[in-house]
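The next part holds the structures, each set out as structure tokens.
The numbers here are math on the coordinates, done by the rules we state, and not lab data. Treat the numbers as computed from the prediction; the structure is a model and nothing was measured. Cβ atoms are built from the backbone, for glycine too; each structure is taken alone.
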Structure 1
Amino acid sequence: MKYSAVQEKSDGQFVIHKHIRGRNVHWDLMIDSGDALWTWRIESDPQTGFDEPQRICRIFDHDRKFLNYQGPVNQGNASVEMIDKGVSSLICKSAGSFVIDFQGKLLAGRFELLHICDDIWQLRRQGREIQ
């Protein structure tokens, strides 16, 4: 799996898509990295809030066109619907985490993306303990 590198650019955009394929539903958090959208799959409905830490899975980077795209994907076998969009500001980065300010309707505030193992990460509000 190929991931884009962190650039010095600190401000960008983010989007959360609801991804529907038949009965299967998941959500994708996409964060603008400059060249591509870093993408994580969220299994829990983010519309219920981000007060509790979310276990998320890093998937392949997506093209920046998905910042504004809604409609069919996967040769028409699935669709995506934008449920949140806003500004993201990279506050700091380290070997296994990012701290990002999100300014969206659902995802709002300062969050840490913490690498757990392999492609597993945790998204949690800044200052919350790992669960």
Structure 2
Amino acid sequence: MPIKGNNTFAEIFRRSKKITAKNCYCYVVFAPVAEDTTFKYAAVVRKKVVHKATCRNRVKRLLRVSIRQNIAYSADKDFFRHIKHFVVYWNAPLVHPKLLRLAEVSAGITELFAKADEFYRMRYEKRDKTKSAGE
């Protein structure tokens, strides 16, 4: 589901964890453990990085397709229940828009999801285990 609204983006930048990959970076807001949320995402390409609107739209389209494919083909579908918002930024300038392939974009998105999963498991699952052990 797409993310819409300035207030939503302000909340994301206030409460998120920044994760970086080779050509892109993302802001991830994890949902509280008890809360079961829908996964919402956005793709952003800055005008400073890619000057032409048609090229920016192509990159955003490839980012969105890559996110959807990662969700569809993921072995751990349960992980996406823990992500409330996922905003990905493309950070690499393009030599030519036709030279950018889905495989290159998908590799960056896969790396971002892997790092987000690693961060979530390290931070939140450890905290949940200590809470359940204390009860």
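Observations
- Label whose coordinates, when helix-only ellipticity at 222 nm (-39500 (n - 2.57) for each DSSP H run of 4 or more, over all residues; to 500) is calculated, return -14000 (choices 1, 2): 2
- Mean projected area of the Cα convex hull in nm² from the coordinates reads 7.8; which among 1, 2: 1
- Test item: distance in nm of label points 7 Å out along Cα→Cβ at positions 28 and 108 calculated as 1.7, pick one of 1, 2: 2
- Relative contact order in percent (Cα under 8 Å, 6 or more apart) - highest-scoring structure of 1, 2: 2
- Label whose coordinates, when distance in nm of label points 7 Å out along Cα→Cβ at positions 44 and 60 is calculated, return 2.9 (choices 1, 2): 1
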